[in-house]
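A.B. asks: Each in structure tokens, the structures are laid out below.
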Structure 1
Amino acid sequence: MTIALADPPRARVITVSTRAAAGIYVDTAGPAVAEILRASGFSLDEVLVVPDGELIAGVLEEAVEDRCDLILTVGGTGIATSDCTPEQTKKVIDREVPGIAEYLRAQSWGGVPSAVLSRGVSGVSGSSLIVNVPGSKKAAVECVTLLLPILGHALSQLRSEDHVRPADD
């Protein structure tokens, strides 16, 4: 599915993982998500990898300042004590868009009951849509695939363009 907007949409993918940031393992979820976005017409840089913690909010703010249309965080949404992506995201967003996170959890739950443990949030900061997705490659890819049908409409609203509605409207 290609996202059709007046100008190609810009995205940034930020993997949140202390172990991947330290080089203990190679992040595969972030690059997989980036490839889906590129195939859908997004322009984006390389995937950023940051550790869990206070740094997340600053990296999100930089992406907003860079006028990214879509900012996806991958990881840090669980219930481990180190998982703080939702809290850091809430520091940056102006308005929450709870339906997106609720939809992702609801759609994922049928195949993976532990999906209800994801605390990911979504919201708007300036003209950027920020969405948290889980850190496993399978879950991240599934969530981004679920998002694709709504992104054209959401991003056109944020850009104040004529609204691009999903095909079933």
Structure 2
Amino acid sequence: MRIRTGILTLSDRSSRGEYEDLSGPAIAEILQARPEYDVQIVFSEVLPDDEPLISEALKRLSDVEKLDLVLTTGGTGPAPRDRTPEATRAVIDLEIPGIPEAMRAAVRDRVPTASLTRGVAGIRGNTLIINLPGSPKAVRENMEVLFGFLEHLLMKIKGDPEECGSK
């Protein structure tokens, strides 16, 4: 299954060139290191923590580019400018709370601050959107959780019942 993917890094400092984006490239590296997935990264961008800009980018990647998967990194904490979850909720058709719950649960014992992330996941049209934390280490830990169900979920979204195991 080919997975057309977009990556959005959401960071005021990185968007101004004050801080190197390490999380977006980490996502790309992790995805492309999994030979069982045919990942095609067709879009990668760094945006400031601006809720309307984030929402517009998510809509464009879902509605115009028709990507299968959009992964965001950053903007999920409790800081006043962390608005990625709100921007995501504003554009998704269906929220899937189990995804961020599973990601937080997987690392909570080792990283107590993982409970502070407010990331969400959901579907817009046929695009799966998942918010990841903003550090490369947290990206790696959370991506491992996704690999347990990513292909199955993407097939479900596409509506292929035979591929999904339900007949």
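Quick note: the coordinates plus some simple rules give every number you see, no bench work behind them. This structure is a prediction, so every number in the text was calculated from the model and none was measured. Cβ atoms are built from the backbone, for glycine too; each structure is taken alone.
A.B. asks: Identify the structure, out of 1, 2, from whose coordinates mean count of other Cβ atoms within 10 Å over residues 28-35 was calculated to give 19.9. Mind dumping the intermediate values first?
C.D. replies: Numbers: 1: 19.9; 2: 13.6.
Only one of 1, 2 returns 19.9 for mean count of other Cβ atoms within 10 Å over residues 28-35, namely 1.
A.B. asks: Still on this structure, I have one more. To which of 1, 2 does the computed value 14.7, 46 (Rg and Dmax of the Cα atoms in Å) belong? Spell out each step's value before the answer.
C.D. replies: On the way: 1: 14.7, 46; 2: 14.9, 52.
The value was obtained from structure 1.
A.B. asks: Please compute mean count of other Cβ atoms within 10 Å over residues 20-27 for structures 1, 2 and give me the label with the greatest value. Could you put the intermediate results ahead of the total?
C.D. replies: On the way: 1: 13.0; 2: 20.2.
Comparing 1, 2 by mean count of other Cβ atoms within 10 Å over residues 20-27, the maximum is at 2.
A.B. asks: Further question on the same structure: A value of 3.6 was computed for distance in nm of label points 7 Å out along Cα→Cβ at positions 12 and 148; which of 1, 2 is the source structure?
C.D. replies: Numbers: 1: 2.5; 2: 3.6.
Considering all the candidates, the number was obtained from 2.
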